[in-house]
Structure I
Amino acid sequence: MSIADDLASVPGPVSLYPTARELHRAGLNVIPVRCDGSKAPALKAWQRRRTTSADLAAWFGGPCPRHAALGVATGALSGGLELLEIEGPYAHRLTEVYAAAENGGHLPLLRRLNGWAERSPSGGWHFLYLVDGVPVPGNTVLARTEDGGLIAETRGTGGQVILAPTGGTAHPSGRPWERTTGGPGTAPTLTERERDIVHTLFRTVLDAHRPRPAEVPRMPASDRPALAGQLRPGDDFNARADWADILTPTGWQLLSTHGRERRWARPGKQSAGHSATTGHVADADRLFVFSTSAAPFEPRRPYSKFHAYALLHHAGDFGAAAAHLRAHGYGGGPAAGRC
């Protein structure tokens, strides 16, 4: 099935007042938006105010509504709503994200985002979903170009997004936002782990600034543990794999190297300091995570390379991770000279 099949347009315009009521009934905090092309809210204190049904009638009702553009506040005000956006000039690269999801076994998860998808006037895609169990963080950049241009980002707590069928002068192009699939009643709900997988897919595929494995110093082969005996794929992987190949494709960044120890920053970290270390203990090269915002990892818990690989690249399916590694030459009987 193609992306076009997944995101087929739904014809027919929808007036603002019925849409505002639909969004309100779904528990989303509707706000009016300026029609001057700035895409800014037209309401003071919009990050704190709870919209009422009477507000909707005053803003969008009647033959001459006060406002001709609507949006919703993302984050806690709308029950944990988050938006994931890929900008119009890079919308064609969504096919690359789909391909990576299929390769990693996450295509069903990615397709759930089509429960509520909209198209921006610039041709970008907006995917709206709810996050269950954890607070939605603030707006987060997932991917930039080499020169710092924005490719993909999220809108969360403290943010807002304009929704269909807003059009006219609300956007500099004069074109409208269009709802393509579903709506607030079919918005998917993601767990924290599912959300992290989706973000990792977009970050890994699209971000030009993600570290490449070749740029990360590797532990010399002579320092890696020797292999012996009959090996399971996970044991073999623990002995031969390099942390750079596990972490950097998912957005982790190497900050510094101190002898055997390497210090890493989690994806999206903006503040100073490291989030985890590897190589701290010479006889057991484990990932030790300090950050409480480094899902799927738990803080202050050591992870083997195989454990980390299974969590990051196979959504915690250890059987699938082992099968993939065996297909790529890990495990089996002892090699010559290893006994």
Structure II
Amino acid sequence: MDVIVIGGGISGLALAYELAADREVLLLEAEKSLGLHTTGRSAATWIGSYGPPVVRELTTASRDYLIEPPFDVDGPVASPMACLWVGVNGRDHEVHRLVEETHSQLIDGAEAERLCPVLRPGEVSVAAWDETALDLDVMGLHHAYTRAFRARGGSVVTSARVVSALRKAGEWVVTTGSGDSHRADVVVNAAGAWGDVVGSLFGAERLRLEPRRRTIFQSPTNASLEGVPFTAGIDDGFYFKAEGASVLCSPQDASLHEPGDPKPDQLEIARAIEAVNAVTTLGLRSVSTAWAGLRTFAPDGNPVARWDSKADGYFWYVGQAGYGIQMAPALSHLAAARIRG
């Protein structure tokens, strides 16, 4: 085996697919199914104006790939969607800065109310309008990547939590909880929130990754959702978008959390409902369903795609910070190029 990729989320799978073009690749996933954690719990969007500069660059470079993937998909995985960034809580200057740094358009409050009919009159003075955003079929994309990876000869083993690793004669010998051992020249750590945990098994440096909880919930509303775009407070206090007859919302919380299966933060949900109701006429009162996922940050907030400084043949591919889906194509190309030298 040439490469073992640890982690079957969209990031690890996209990189495994890229490497499988000219390498023998095995993907190991600790859970019973792929994409169970962060990938399967996302808000399913591509927003070029979202995230720090490095993330926005990788996101922009991924757009065409998501619209027309180079492999078979079961219908479109990306469809047009607009995004409105509103200035609230005295953050108008941040709206202006976002417009300066991205392709989004500066609009006044009246235009924001026209584009997002549920905004309360007079609550928003300036906003940034990004009409290049996309709504993503994340699991459709994930399944298509899986098929394409296997079509290139890639192998997937689930329920394969790595428990030990040994570097021997230029190869990694990786053992899973079932007792199976796998050998490869290179190991890629794409384990997300478990990145540092996995890294310790290989004697790699400790990155001090920070898994942070992100809560998402759905609420019913009596308001008309026709024409309502993805709308977010520039202060990261909330976002919402129409999801059928309901509203998909998030408080955009980012509290530290151990690697695992986080539960929704009920206090953050209550805060988000209050914040959304303060600037809209949605009249959110109850929650029909809620879930949470982990966004894992490197100390500088940028994704990590590099060789380890201590462990030979060990490549870090972590710290996507919740932007992994929207930048997966470009970041996987970059990482694959670095692995190939």
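Rule-based calculations on the coordinates, nothing more; no lab input. Here the structure is a predicted model, which means the values were calculated and not measured. Cβ atoms are built from the backbone, for glycine too; each structure is taken alone.
Tell me which of I, II gives 31 when you compute percent of Cα pairs over 32 Å apart.
It was calculated from structure II.
Comparing I, II, where is mean count of other Cβ atoms within 10 Å over residues 72-79 highest?
That would be structure I.
Compare distance in nm of label points 7 Å out along Cα→Cβ at positions 48 and 64 across structures I, II and report the one with the greatest value.
Structure I comes out on top.
Just checking, which of I, II has the largest value of relative contact order in percent (Cα under 8 Å, 6 or more apart)?
When relative contact order in percent (Cα under 8 Å, 6 or more apart) is calculated for I, II, structure II comes out on top.
Quick check on the output: 0.30 is FRET efficiency 1/(1 + (r/R0)^6) of positions 80 and 192 (r between Cβ atoms, R0 = 25 Å, to 0.05), derived from one of I, II. Which one produced it?
For FRET efficiency 1/(1 + (r/R0)^6) of positions 80 and 192 (r between Cβ atoms, R0 = 25 Å, to 0.05), the value 0.30 is produced by structure II.
From which structure (I, II) was semi-axes √(5λ) of the Cα gyration tensor in Å, for residues 120-183 alone calculated, if the value obtained is 22, 18, 11?
This figure was derived from I.
Which structure, out of I, II, was percent of Cα pairs over 19 Å apart, for residues 240-327 alone derived from, given a value of 55?
Here the read-out was taken from II.
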